[in-house]
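**Q** Several structures are given next for inspection.
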Structure I
Amino acid sequence: MKTPPDADEPRWLTEDEQRSWQAYVQANMLLEDHLDRQLQRDAGMPHVYYGLLVKLSWAPRHRMRMTELAEAAKITRSRLSHAVARMEKDGWVRREDCPDDKRGQNAVLTDKGLKVLQDTAPGHVTAVRTAIFDRLTPEQVEQFGAVCQIIADGLQPAGADLPWLR
């Protein structure tokens, strides 16, 4: 008779799962490095700044509360504050007080920031396309999207509404 697994014992990854996990980790690191290098070369910004500009460009009136932007970007408020300060120096973003909350601030995408985003987007899309989508069949693109959506849905906090994941 087989003994039940110990409840305190971790469920170790199978060989196939370990191979898949390591392939994902390597691909993720290489992709982040590839995209970061492209954005530094073409626009003098790290990938995280580009992501912040994109999120602001999608927001109503190109503005978001700083706390919401930090949550959406999955970065700390401290890191966001540093990034926004740098982008303020470049004229890409400005901060303004929230009209409905004296303690809160909004990050606002400026016209200059929108122009930088528009100028940088074609090169970034090309980098994404060559790194990922040009290597996959249409069926693999569909599977890739479905798998990523399942993972994202499972990791999102309850009640989080992130429309760009849909």
Structure II
Amino acid sequence: MHLITILLFVICIFISLYALGITNIAKLYFHRTHEEINKVKKMIRINESLSKLLELLQDEKKVSDYLTKNHYQSVAIYGMGDLGQKLFNELAKEGVIATYTIDRNLVCESKYNMIPLSDKLPDVDIIIVTAVSNFDDIYLDLQKRVNGEIVNIEDVLWSL
């Protein structure tokens, strides 16, 4: 009888360890899947913004119209991924040169007048944030450091 109790105890331990292993694998899978879902959501928002920018250009509407309408004279761009680069180039075509650009993940590029986020940020009338999925955090960070208006690129594009 004593041997059966020990055997049952060992079996229970193995089943518990197996269940724990499956639980950990499931947690890792969910975490990875959650990150992938967030990445897809971010890409969808960027794609929607790029599509809206293209639509505006086809309708002969310009981002500089938004700046003029709201009396913004100096502009900076936060986020120099694909969307930020397209915005920078489009504004330049429209005769608006961004005073500077900022990106946490890119090395400073003189082509985009980029300055490190760690530097003191010069005041501008408006900072357009193209990092759409992190806007709230970026807004709170920038709000402490600059005096200008801070807007999401999505708000700019959909207001035109």
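**Q** Using the calculated result 1.8 for distance in nm of label points 7 Å out along Cα→Cβ at positions 39 and 151, pick out the matching structure from I, II. Kindly include the intermediate steps, with their values, before the conclusion.
**A** Working: I: 1.8; II: 3.2.
Here the read-out was taken from I.
**Q** Going by mean count of other Cβ atoms within 10 Å over residues 71-78, which of structures I, II comes out largest?
**A** On the way: I: 13.9; II: 19.4.
Max of mean count of other Cβ atoms within 10 Å over residues 71-78: II.
**Q** Right, another one. Comparing structures I, II by FRET efficiency 1/(1 + (r/R0)^6) of positions 31 and 111 (r between Cβ atoms, R0 = 35 Å, to 0.05), which one has the largest value?
**A** Evaluating FRET efficiency 1/(1 + (r/R0)^6) of positions 31 and 111 (r between Cβ atoms, R0 = 35 Å, to 0.05) on every structure, the highest lands on I.
**Q** Where is relative contact order in percent (Cα under 8 Å, 6 or more apart) largest, in which of I, II? Provide the component values of the computation, followed by the final result.
**A** On the way: I: 19; II: 22.
Structure II comes out on top.
**Q** So Rg and Dmax of the Cα atoms in Å, computed for just one structure, reads 24.8, 90; which one of I, II is that?
**A** II
Rule-based calculations on the coordinates, nothing more; no lab input. What you see is a predicted model, and the numbers here were worked out from it, not measured in a lab. Cβ atoms are built from the backbone, for glycine too; each structure is taken alone.
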